[in-house]
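Some structures to go through are shown next.
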Structure I
Amino acid sequence: MAEKTKEKLALEIIERLKKEYPDAGCTLDYDQAWKLLVSVRLAAQCTDARVNVVVEDLYAKYPDVDALAEAEPEEIEKIVRPCGLGKSKARDISACMKMLKEQYDGKIPKDFNALLKLPGVGRKSANLIMGDVFGEPAIVTDTHCIRLTNRMGLVDGIKEPKKVEMALWKIIPPKEGSDFCHRLVYHGRDVCTARTKPYCDRCCLEDICAKNGVSTLAE
């Protein structure tokens with residue numbers, strides 16, 4: 001599909017998902033920016049719902065950046081273990097909070113490349129922070145985004161997150177990227193599912209989705 005056609009398809013998908021999920025936002029609970037940084041690290045190979053439960057205990061014991069920075073990784077691990085990969089996640093959270101405390105006065109840097117230098121922060125997490133915390137253009141290529149954009153025909157058989165991100169930057173208006181990715185999460189959980197057959201019969205994109213081989217926008 002030509003890039004111009006993909007652009008047209010992307011705009012139509014964005015509009016339809018807006019109507020379907022008008023209030024879609026980040027499904028990780030947080031009231032301070034540093035908490036989103038912690039949660040997104042814990043969310044790797046774990047559901048957001050479980051992370052939201054686990055962090056309650058974590059913040060009850062360590063209520064701010066300084067407290068977490070001073071905590072032993074082993075103590076953090078005891079609390080975050082239900083999220084899986086406890087040892088590496090605890091180590092990253094500990095190192096990340098130390099870096100925020102020592103280099104950024106406990107605040108999160110508003111710079112994509114600076115975020116990438118924080119322990120445990122990759123492009124997906126950095127984009128989430130840029131979009132949700134700072135309101136900057138962002139494209140979060142999580143598993144839902146990668147699966148759905150391939151099915152819809154916005155990207156062509158690309159599974160590598162950074163390559164998907166770069167392909168989407170070319171066709172998604174910057175100001176739409178962050179909300180678009182949040183809506184893909186909702187749509188991916190409810191309709192365009194991974195573990196069952198997607199529920200195409202109740203999908204608002206059925207007539208334009210490449211998966212069905214009949215996009216009304218493909219002309």
Structure II
Amino acid sequence: MIIEVSGLLPLFFEESKTINSDIWGKQISFTCGEKIHITAPSGSGKTTLMHYIYGLRHDYNGALKIFSKKLSAYTPEEMSELRRCRISIVFQDLRLFPELTIRENLEVKRLLHPSIPLSLIEEMTDRLGISNRLDKPAKICSMGEQQRTAIIRSLLQPFEILLLDEPFSHLDDENCRLSAQLIQEVAEKQNACIIYADVKTTSFFENQQLLRL
């Protein structure tokens with residue numbers, strides 16, 4: 001198991017939140033190759049859960065293990081290495097560098113992973129229809145273009161866990177389909193676990209497991 005959750009509940013949630021949830025307060029685990037779709041209304045803790053798994057927050061009761069080790073036991077250096085090589089994420093707020101071009105935002109990952117070919121950026125941006133925006137600052141691009149950039153950035157590194165926090169919220173159906181197809185192809189090559197959180201129950205990935213938060 002690469003993720004193990006046991007009795008997990010944010011400190012700011014009441015115990016009643018566990019009643020109808022498949023995750024909060026439960027014993028659950030995820031493994032390589034799984035596609036997990038977590039759905040819940042706004043305010044139910046989807047982003048909070050993503051931040052827990054990514055190691056950004058620890059304000060919870062219960063236990064969360066990543067790669068058989070309690071997340072709270074990782075040192076900052078170990079967490080940095082996990083994020084570099086084993087866990088990737090698309091943040092809900094994207095976290096692009098607004099003054100940098102789309103190309104520069106993507107090449108940040110290549111600085112960490114020089115073995116990634118430059119041609120891969122060209123290929124992925126072409127597939128998602130933003131190759132003509134590569135030399136434009138992120139801040140002047142549409143939210144949909146920025147979201148596709150964040151998706152591509154998440155794929156430009158090795159990973160065993162891919163966290164997607166409402167990654168398609170600014171995309172139309174066709175761009176959702178194209179983005180999901182690219183994500184699934186890359187994740188399957190690495191036998192990675194996809195954890196996808198959204199307010200909708202729409203299925204974008206094949207053979208995904210739906211859980212309610």
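Throughout, read-outs are computed from the coordinates displayed, never taken from laboratory work. Only a predicted model underlies this, so the values are computations on that prediction, with no experimental measurement involved. Cβ atoms are built from the backbone, for glycine too; each structure is taken alone.
Side notes on the structure shown:
- At a computed 16.6, 47 (Rg and Dmax of the Cα atoms in Å, for residues 55-174 alone), which of I, II: I
- Which of I, II leads on relative contact order in percent (Cα under 8 Å, 6 or more apart), largest value: II
- Parent structure of the calculated result -10000, given that helix-only ellipticity at 222 nm (-39500 (n - 2.57) for each DSSP H run of 4 or more, over all residues; to 500) is the read-out and I, II the choices: II
- With percent of Cα pairs over 29 Å apart derived as 30, matching label from I, II: I
- Identity of the structure behind 21.8 (criterion: mean count of other Cβ atoms within 10 Å over residues 127-134, calculated), options I, II: I
- If distance in nm of label points 7 Å out along Cα→Cβ at positions 79 and 183 is computed and equals 2.4, the structure in I, II: II
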